[in-house]
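Alright, structures below, take your time with them.
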Structure I
Amino acid sequence: MKIKPADLGKLKLCDLDTRPSKVEKDRLGKPWRPGGGLAEFIETLPGFLAADDLRKTARAVVKAREMGAPVILGMGAHVIKVGLSPLLIDALEKSVITGVALNGAGMIHDLEMALSGHTSEDVAEALADGSFGTARQTGEFINRAVAEKGENGLGRAVGEALLEASPPNLELSLLAACARLDLPLTVHVAIGSDIIHMHPSFDGQVTGRASHFDFRLLVSQVGELKHGVFFNVGSAVVLPEVFLKALSAARNLGMDAHDFTTVNLDMIRHYRPMTNVVSRPVMTGGEGLFITGHHEINLPLVLAMVAELRQGKSI
């Protein structure tokens, strides 16, 4: 053969004791001992990858609030549909979260929970006969609220209308909670993407104006994000795009929107959250984190870790 086997007897070997290694024994996980608390459980997790990112996320939130920096929660409707509204309202009341940004579907599911205590219809079944998205109360309430109160933004209009109407399940509404606490909740609508846009009561002009007010409000919040945290939870397209434009506008206006933490929580890795939330915004300083998994597990875990840290526990 023209090609001869390599002589591996001449291979230069290194010393295991001095070779750099990524895995060290003091970062390994520990077995759980029944009877412990949450802080003890967190300490048993390995010091790698997502477990470490969970710790970084909780610490970043606590540090942000200690420094008076904002913690903004951008989220899709699925977060509401998996039952997390009570936890988020509690975080708002305890000044863990300082502002919320929703897509249009988030507003709709939040409202339906407040009005009736249930939401999320069977789309496949209702689509067959054209009844999908036609719940009268949903469209009429939101569209009337925007028409009457939209000058202060879409989120505040619906939130204030809910406070005035005081429906049976008002305590489940993020919109109402933010209006009650005088915290910014912005709604970023893509016209045609939400069920209420096909209702006869819908007015695209007033909705667009109110949603644009909310975008400008988000720009102001993002402009104060230095040392703060921005979460994107369960929005694959709309909110990552809105956040990127809000960040660019804030920097263009001379706001010091640098050196913050971005966190994306979702079940799979999408292109836009990875680039527009985790990567591009922190290229001039800060850190981007991506934790893959289910909202109904990871978000409560992060909030619980924050609560432990605020009580002086070590995680």
Structure II
Amino acid sequence: MPRLPRLAGAATAALALGLIAASPAPGTGPVVTDARIAARFGLAAGQTPENIALERDGSADLTLAYARQIAHVTPDGQTRIRATLPAVPHPSTPVVHSALVTGIARAHDDTLYVNYATGTGKTGIWRLAPGEEPEQIAQLPKDGYPNGLALDERAGMLYAADSVLGTVWRVPLQGGPATAWARETALEPLTTASASGVGANGIKVHRGAVWVSNTDRGTLLRIPIGPDGSAGRTETPARGLTGIDDFAFTGSGRTVVAALNKPNQVVLVRRDGSPTVALDRRDGLSNPTSVAVLGRIVYVPSAAYTTRKDPNLLLARLRERGDRL
């Protein structure tokens, strides 16, 4: 997802949804402040918020995984359903055995792209253009589990992280055949009895590289994009991030905020790889799945996959500007 510009004046006030308290001085106090629940969703209806993309006015587009829906949440917390992906008879997605909408990315013209995992030929990347119905633009392996989705709009490419096939797929923005851009052990899930079976999960394009989280291995990976567009040698900027799901950069540097799903935490991971807990269950997290950042505002969807309580969208304020972290 491309980094969006900061908002100013009244728009910033609307975005913050009432988060108006002053931040502590740099270097002191908590990592984030003023956490609050901006919207809640219906667990019984399968409205489990999985991934998030932000719009210019500070509103959010969310994938509601098991409802197969794309929801829009306005700056004042109102929710409407933008689209529902078609039902699939007898879905057989690996690990989850259901059809679900996962990653989401937004282009500058407000077109949304989402991953749909079904275990059938409908598995792949779908496009939702303004005013149109969802359409599949790329097919991905039906025995895979496309999870996170990232957009490199400058290069005209989409990148999808496959959680079971240990692969990052690359697809032209206009659609077409998928290419296995990166495939290696570092992207694969673990095979131990206690493992979740989910490897590559969250994904972002940032400063000439594709960054990928691996849930089972608790790692954050960086894969440089070569001059010819090929994948470079994988680096591991951070380890020990138990249960990491998706993540977001706080600014132009290498500091990220990451959702740790089962631990019910959001952590700030600095350039040296060291994590600091920023939010937890006491703030309202309920299996956080992803993170988005706009200015100093942090958005965190929680899907309640194992807590089975209160799927929601939480907002909080970063203590410092992202470029200072």
Structure III
Amino acid sequence: MISLKDVQAARERIADITYVTPILKSNQLSEICGNQILLKSEHLQKTGSFKIRGAANKVIQSVQEGAKYVTAASSGNHGQAVAYIADKYDVPATIVVPEDVSFCKENAIKGYNGQIEKCGTTSAERIPRAKEIAIKESGVYIPPYDDPFIMAGQGTIGLEILEQIEEVDAVIVPIGGGGLISGILSAIKESNPKIKIIGVEPDTANDTFISFQNKEIISIPGTVTIADGLRTNQPGDLTFPVLMKYLDDIVLVSEDEIRNAFSFVMERMKQLIEPSSATTIAAAMFNKLPFQGKKVATVISGGNVDLEKISKYIVDTQL
């Protein structure tokens, strides 16, 4: 299990690669939610998502140990991040993506000189393929979430939240495989255990919710959700114990609620975020949080959206 010291070490390792992303706010959003809502804006991070933090931490560590080739399995954002940092270190990278990968994410990977291979639609299909390529090419597989260096890198968001938001009461985090929330949990709960951490999943991709309720890892069939970055079959073997130790609760949001949150942030705040990011706003907007009148940080995990898909995500919020 990672510790606060691991997250602090990651912060030093990736300091020259990543941005300290800003905190955004909307008075109207806060009024709607009944809490003071502050957005930790990782959609403004390098490569357009939080994934660069963990990828940089892992790839740099691997290169220091002699890696000459890397692979990754990704729905897009992790792949972009791995391709970007590998290119910085002149290390070839192959990214295994789903058949229905976002067009903008595929182009970004190619733009960072990453090689693309398409495989299936679930992490259960693409992860074994990425590992297979790494073995064949004598390379290093860079996991999307279930790795101590990945988790610690993502946890640097937690350190920034503690420094940027005075007396924050709660942090709301989207959950895919659990790398992001496990890192943030380690950083924040070991710094101030009184701060509440709430995870959010789409109700159609609720593997971690079910696992958390049953106190054991449970796999679910392949799912469909507009929050494609959260489309995993089960939580990670390394991430899940961290959630069981520290996580306060997990809530679910519907596809319509995600669309409403996406639309609100785009229309009222003029920010283009991914549907996966909008889950945390949806949880706040639709009264899924178990408190009112609190200072709440919502983690906006990324902003890589295909422009032609925006019309499918937008609804009339009427809020």
TODO: Can you spot which of I, II, III the value 14.2 was calculated from, given it is Kirkwood radius over Cα pairs in Å, for residues 155-234 alone?
DONE: I
Task: Test item: mean count of other Cβ atoms within 10 Å over residues 83-90 calculated as 20.4, pick one of I, II, III - done: III
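Rule-based calculations on the coordinates, nothing more; no lab input. Predicted model, so just to flag it, every value in this text is computed and none were measured. Cβ atoms are built from the backbone, for glycine too; each structure is taken alone.
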